[in-house]
Structure P
Amino acid sequence: MQARKHHRYRLELATTFSWKNEEDIWQHNVGLTRDLSAHGAFIIAASPPPSGADLKLQAFLPPGSDALSIIMPAPGQVVRVDPPQEGRPAGFAVSGHRFVLRRREEHS
């Protein structure tokens with residue numbers, strides 16, 4: 001097993017994410033982070049994007065507010081999709097260049 005390059009932080013944040021489907025049409029959805037690292041996250045979502053999808057991602061701090069956001073300025077890539085299982089919702093892992101913390105007015 002390969003060791004992780006970045007420490008993960010267990011943090012539940014409201015998240016929006018978007019990707020283009022096979023017809024090149026933007027799809028939008030919401031989820032909840034399970035954990036974050038400097039270059040990735042695991043998102044719990046009822047309808048995850050497909051594995052390999054290029055993804056735009058934004059999470060909001062503090063939970064329940066949009067005053068601050070954590071964004072991935074360059075697209076991330078969905079590296080794993082976990083289907084729902086008994087007692088566990090569906091979700092996906094996304095890896096990207098980096099996350100950036102910004103105030104709401106910096107990217108409105």
Structure Q
Amino acid sequence: MKRERYNITIHKGESFALAVALKDTTGTAIDLTNATLTSQCRDKSSNAVLFSFVCTVSSPTTSGQFTLSLGASTSASLTPQTALSYDVKISWTNGTVKKYLGGDVQIVDTVTP
């Protein structure tokens with residue numbers, strides 16, 4: 001499977017969740033059994049980590065489905081900006097590491113705090 005690009009927008013002070021279903025080129029779900037998923041949002045210019053997403057694998061783990069999320073309290077502390085990027089790193093116990101998903105991140109302000 002090639003790395004997919006998916007840009008996301010996070011509204012300051014709101015909960016964020018993105019449901020993802022990974023499939024290979026034949027349409028078969030990528031087995032996430034015994035996999036550890038991590039995801040960070042970084043500033044493009046400095047490469048500094050702004051925050052980490054919570055990655056939750058769905059059951060059954062063979063479905064290739066997971067959720068990328070960020071709590072409202074974390075997003076409330078963010079400064080609105082656009083020069084950000086993220087990816088999702090998947091590490092299996094056999095030593096295989098893949099990054100199937102990534103893209104740009106935009107943090108936007110909301111009117112009501």
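Quick note: the coordinates plus some simple rules give every number you see, no bench work behind them. Remember, it's a predicted structure, so these values are computed and weren't measured experimentally.
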Name the one structure among P, Q that Rg/Rh (Cα atoms, Kirkwood Rh) of 1.00 was derived from.
Q
With relative contact order in percent (Cα under 8 Å, 6 or more apart) derived from the coordinates and found to be 25, which of P, Q does the value describe?
P
